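Engineer: In C-alpha cells below, several structures.
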Structure I
Amino acid sequence: MSGTSFNTKCPNCRKDMESYSDWKPIDLVRHDCYVCGFSMWPQIYFMNLEELNEGRGERELRSLKKLPKQNKSCI
C-alpha cells in the first residue's frame, strides 16, 4: 500500500479526524471526522461538453464541437 494514514484537526469541531493520503495513481487526500461527521474527499468525474468549453473559453482556448475520448475505466 502506498498511502499514509494520519490525524488532523477537524475544521468543524476541532477534534482529531482521520486523514489518508496517497499518490497512486494520482494525488489524493481524504479526511473523515467520526466525531461530527465532516468528510472531505476528491470527486472524480469527466466534464460534459458545456463545462469543458466554458473552462476552455476562460483560458482562451477554442471551443470543441464534441467531447474528446474519455476513458471512464480510469476512474
Structure II
Amino acid sequence: MNDYTVILLRPDYVTGDFGQDTYMTWVNADTVDEAVVLAQLKAAAADCIDLGDFDDYFVIAVFAGQHDDIKP
C-alpha cells in the first residue's frame, strides 16, 4: 500500500463558494483509483452528505506521499 495526498473540489450543493472550496486528505491505498475513491468517501463523510454521492467530489490532483498544505 502507498500513501497518497488527494485534492478534491467540493460539489456546489455543499459550499457557498463553489469553485473555491476544496478538500485535501491523505489516504493509504493500493492504487491511485482506490486512493481517489477513499478520499471522496472521506470528504462526503466529513460534509455529512449521502455517501452514495461521493463521486460528486471532482478530483483536482493526486500526489504520491503525504503532503501538507503550507499556504498561509
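Engineer: When relative contact order in percent (Cα under 8 Å, 6 or more apart) is compared over structures I, II, which one is greatest? Don't jump to the answer; show the numbers that get you there.
Structural biologist: Working: I: 18; II: 42.
The structure with the largest value is II.
Engineer: Also, I was wondering about something else. Using the calculated result 0.10 for FRET efficiency 1/(1 + (r/R0)^6) of positions 17 and 49 (r between Cβ atoms, R0 = 25 Å, to 0.05), pick out the matching structure from I, II. Before the final figure, lay out the partial values.
Structural biologist: Details: I: 0.10; II: 0.90.
The structure behind it is I.
Engineer: If you rank structures I, II by FRET efficiency 1/(1 + (r/R0)^6) of positions 33 and 57 (r between Cβ atoms, R0 = 30 Å, to 0.05), which sits at the top with the largest value? Mind dumping the intermediate values first?
Structural biologist: Working: I: 0.20; II: 1.00.
Comparing I, II by FRET efficiency 1/(1 + (r/R0)^6) of positions 33 and 57 (r between Cβ atoms, R0 = 30 Å, to 0.05), the maximum is at II.
Engineer: Let me ask something else about it. Assuming 1.15 is Rg/Rh (Cα atoms, Kirkwood Rh) as calculated from a single structure, say which of I, II it is.
Structural biologist: Answer by label: I.
Engineer: Which structure, out of I, II, was helix-only ellipticity at 222 nm (-39500 (n - 2.57) for each DSSP H run of 4 or more, over all residues; to 500) derived from, given a value of -4000? Please list the in-between numbers first.
Structural biologist: Details: I: -4000; II: -7000.
Source structure for this number: I.
Read-outs: derived from the displayed coordinates by stated rules, not from any lab. What you see is a predicted model; the values in this text were computed from it and never measured. Cβ atoms are built from the backbone, for glycine too; each structure is taken alone.
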